[in-house]
Structure I
Amino acid sequence: MTAIRIEVQLDLDADRAWEVIGDFVDGPARMAPGFVAKSLGDKDSPDLREVTFTNGLVVRERLVARDDEQRRIAYAVIGGTMTPEHDEAAFQVFPDGDRSLLVWTRDVRPAELADQFRAVMQEGVKVIARTLRAQPSS
């Protein structure tokens, strides 16, 4: 198993970042338009979603846990075009003055998939930071 951790500073406060990051069904498309083509909830289970990326990758994910107080959401890839033997990922948003720190972690097995996941995550955080920077003040 390989552990991946990526951090990025966001130019908005933690509560505003969490409004988007913590949205399990629509969050991926809201935080990374142009990188994520669509994110659809499962009509039979609010804990499942299917995320389609603009490069054609499709993943089916299960919500593992969501903690509003800690601003943390954990999920796992359970199917799609790239299905690891084991996967668990989490986003957590930390306050940093009038900005915030987004930490994205993932444990994945087999280790051979780690480079692919890491590359997607590294590109994803760039899009997330750019998108959230452009969010209007509430």
Structure II
Amino acid sequence: MVWQNNVTRNNNGFLYSIISGITFTIILAILLILIVATVVYFSNLQEHSLYLLSLLILVISVFLGGYRAAKRTGKKGLVTGGGVGLGFFLIILLITFFIVPETLSAWNILIRSIYCLLAGALGGISAVTRM
């Protein structure tokens, strides 16, 4: 019985870490979007650079969210960070589907999912290896 309670408690902590990592990623992405929007508004940046900036915001946010979640669990950095990346990707996909579904393409979905999974997994791995 004691062993089952520890397993359940550890799984809840693992899930809680992923959810808190996704929350952190969303908040960080919103803050970075506001900063970039302010910089773009007051500067001469071209609109074609916005795509690269959005990918940079995505990668930085998911990497740091995966890092934070894996740091909280202390193990399984690849799975924890990948879970954060996957969760964040699914939330962004749903938001995009309901707000601007015409911008969704198979290529865009594939690229964003790969960036999210890789950034989250690398963030999780780096958190566990630094412990």
Structure III
Amino acid sequence: MEQEAGGQEQENSSQGNTVLAAIGYLPMLFFLPLLAGRSDRFAQFHGRQSLAILLVFIALWIAIWVVDLIFGRMMGNVILLGFIFKATAWFIHNIVGVVASLLYIAAMIAGIIQAALGRYWRVPVISAYAQRLGL
């Protein structure tokens, strides 16, 4: 651990496989640091975090799809209120979906950069769950 100017400790990986950890942030390649870096704590950390980010993204898109299905397809056929339900489904599917996708891409890019720099970067909220994964 190193001391930053503000007195906070910063965790860096001096011997960790930073390339393997960074590759793990590419979509669907989270398993590489989990399998190939079994003895490397740094690679395991980033592999778990990448998996957690991907699981949150998939769960979010499933929720968006279900809301779209309920509001857009089922409730959209209700007389007079159908337009409101379809507009809500369109908004959630297109606007919220695009924002979720952009946040996923930003988290992946930030993870790649931080792993390549050898830092133990923690995504707020998601990182706490990532370390609980028993992989």
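Overview of results
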| read-out | value |
| --- | --- |
| Parent structure of the calculated result -30500, given that helix-only ellipticity at 222 nm (-39500 (n - 2.57) for each DSSP H run of 4 or more, over all residues; to 500) is the read-out and I, II, III the choices | II |
| Comparison of I, II, III by percent of Cα pairs over 21 Å apart - largest value held by | III |
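Laboratory data are not the source of any read-out in this text; all were calculated from the coordinates shown. Since this is a predicted model, take the numbers as computed values, not measurements.
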